[in-house]
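Presented below are the structures under discussion, each in the form of structure tokens.
Every number here is computed from the coordinates shown, using simple stated rules; none is lab data. What you are looking at is a predicted structure, and each value in this text was computed from that prediction instead of being measured. Cβ atoms are built from the backbone, for glycine too; each structure is taken alone.
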Structure P
């Protein structure tokens with residue numbers, strides 16, 4: 001069976017949508033699908049050994065703005081595919097997909113993966129709202145199946161009413177993690193100073209990822225009252241200098257280490273050397289949090305915002321703790337609970353690894369995806 005995944009961002013761009021599309025295509029290829037990823041051309045970026053398992057078509061946009069790209073070429077490039085899997089949101093790509101579905105309704109078998117609901121203020125926020133009012137309903141009605149990482153997120157999204165009327169159309173396909181790459185600490189990665197408590201954040205520091213809540217995390221540090229602690233921020237972007245100024249203003253610059261971008265091979269090391277991982281996102285721009293899976297796979301306790309989707313990743317009090325979004329004091333309290341109790345932290349880390357092995361491997365994600373595709377009753381080639 002030939003499957004096309006259409007996504008607005010893709011490695012080497014760092015982000016959950018691109019990483020999930022990469023791993024979906026990879027696992028589908030491993031179980032026998034003929035997979036191709038269609039994504040905007042970033043100017044010659046990309047390529048790698050793993051990509052030999054499936055094809056990547058980087059298309060030059062007719063018009064591009066941020067992660068939005070108008071790709072009319074998709075209309076004819078999709079003609080030979082059995083399944084078209086569009087990763088939502090992808091502003092600009094849906095026009096060609098919808099047109100193809102309109103002209104060839106029986107041949108075009110469309111699946112939407114509902115990643116998230118973008119939020120913003122001003123003109124951009126208005127564009128997002130108009131998109132949700134006019135385009136999103138067309139996509140959801142047209143798709144034969146809608147996959148998502150968390151039904152909890154969908155229930156609290158802009159398509160909540162549609163979900164309630166069409167529950168049978170939705171399939172939960174949680175993301176996975178490479179459990180051989182992200183694993184519990186071994187002798188190569190022992191902490192150099194066991195008295196120092198390390199807090200870790202991993203995520204984009206650009207405007208597109210403003211919702212990650214780095215400001216809230218920085219404000220939590222002064223009220224944490226844990227003397228020997230260091231916050232390590234892995235990631236980069238155009239907001240980094242602003243966050244650095246915030247750390248200076250709060251008088252915590254000496255307790256914050258802006259690591260910058262981490263090479264893929266080094267990322268597991270950062271997780272292994274932390275005592276707690278924190279995802280302090282502030283709104284529904286965060287729908288799941290693949291970084292939580294990576295941290296738990298490394299046997300680390302997590303603290304995350306009590307947001308739809310995010311809160312469904314783990315069980316509050318078992319693998320980690322949930323904090324009120326945007327509340328620096330509550331975030332600090334939850335971090336302190338874990339940092340102050342080594343036995344609790346160890347137990348949560350062990351439970352996290354166990355949960356990953358039971359629920360969040362890419363193999364399990366591939367099985368769920370395969371089941372969703374078979375709804376169409378199309379035989380594999």
Structure Q
């Protein structure tokens with residue numbers, strides 16, 4: 001079997017403006033089998049798609065079954081160590097190649113690498129955000145709480161992730177940030193009691209570990225399941241120092257790429273829970289290595305998964321085989337709760353009782369609807385821009401499908 005073509009697509013499936021694109025890859029072969037993959041849109045959407053297309057000349061004529069060889073070729077011959085754009089593109093290609101492997105064998109990808117370690121996948125959902133700035137924050141919180149309760153009732157979640165984007169802002173004093181974050185946690189804990197575990201996302205909105213420690217200490221009495229992205233990801237040594245200063249589980253990894261960065265995180269004891277992004281860290285080939293490295297250090301895996309239904313299925317195949325799998329992130333748009341996104345794919349995995357079923361079909365168990373994707377081309381998208389009171393650049397405004 002030989003690769004005959006590599007294509008990239010940017011799709012904006014939404015019926016309303018202001019949301020993000022999805023970036024897909026299709027690898028075609030001379031035996032009529034194609035594979036599909038997805039790249040994490042790190043903001044430079046067109047650059048990622050063009051990088052996928054650029055790699056086409058390297059890939060045509062290659063054997064798609066040689067995933068290790070192709071992964072090494074794409075990384076080594078890119079000369080300099082890859083950044084987010086390169087690894088997002090490589091991840092999409094690698095994932096498409098694994099889809100080909102599964103389809104050629106007539107098996108789900110997880111059956112090619114040891115078979116399922118479990119029958120279903122524990123998952124959580126992010127609390128929905130109300131983005132209408134004309135609504136007071138107190139009313140927004142009440143609306144978000146109601147929407148979260150509805151998701152729990154309908155899909156059986158026992159774990160939810162509470163966002164703190166409105167609290168962790170330079171427009172507030174540190175004292176007020178601590179108060180607002182704790183108030184939000186107290187609201188959710190009082191409403192749901194002990195029947196729900198609360199994860200917390202600090203959204204990597206600070207470079208300062210001391211500031212993050214103060215906020216974590218403020219929410220610690222509400223027993224967070226884990227605290228995610230407490231500080232920016234650039235300095236892993238500082239993440240390790242923070243980890244040693246707090247008494248709640250720390251999760252991180254969605255901004256890290258390749259086994260080497262995760263190895264540093266593990267060596268320095270920077271987190272309890274690793275959150276590799278299979279659409280950014282190097283694809284399935286690299287993600288499974290990262291997970292096994294973590295297993296040897298008694299660390300758990302909770303993948304970053306704010307993606308399309310295809311990205312969710314890719315993650316599900318990974319999680320199925322990991323002994324140290326912990327929990328999988330899900331969002332309304334990747335579990336069939338958004339008709340816009342569901343139109344991009346042939347089928348969707350949807351939770352039942354707080355668990356996601358294992359994919360059943362060959363490859364990822366899901367394919368792309370190319371007719372829909374071609375009729376819904378991408379739009380320019382960037383995260384919201386912020387500015388501090390002194391005119392300095394503030395951290396990005398975190399959107400609900402971060």
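Overview of values
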quantity	calculated
Distance in nm of label points 7 Å out along Cα→Cβ at positions 60 and 116 derived as 4.0 - corresponding label from P, Q	Q
Origin of the value 3.4, where distance in nm of label points 7 Å out along Cα→Cβ at positions 20 and 332 was derived from one of P, Q	P
Structures P, Q, by Kirkwood radius over Cα pairs in Å, for residues 12-163 alone: label with the highest value	Q
Computed 15.1 for mean count of other Cβ atoms within 10 Å over residues 292-299 - originating structure among P, Q	Q
Relative contact order in percent (Cα under 8 Å, 6 or more apart) from the coordinates reads 20; which among P, Q	Q
Comparison of P, Q by mean count of other Cβ atoms within 10 Å over residues 68-75 - largest value held by	P
Mean count of other Cβ atoms within 10 Å over residues 76-83 - highest-scoring structure of P, Q	P
Computed 3.9 for distance in nm of label points 7 Å out along Cα→Cβ at positions 180 and 252 - originating structure among P, Q	P
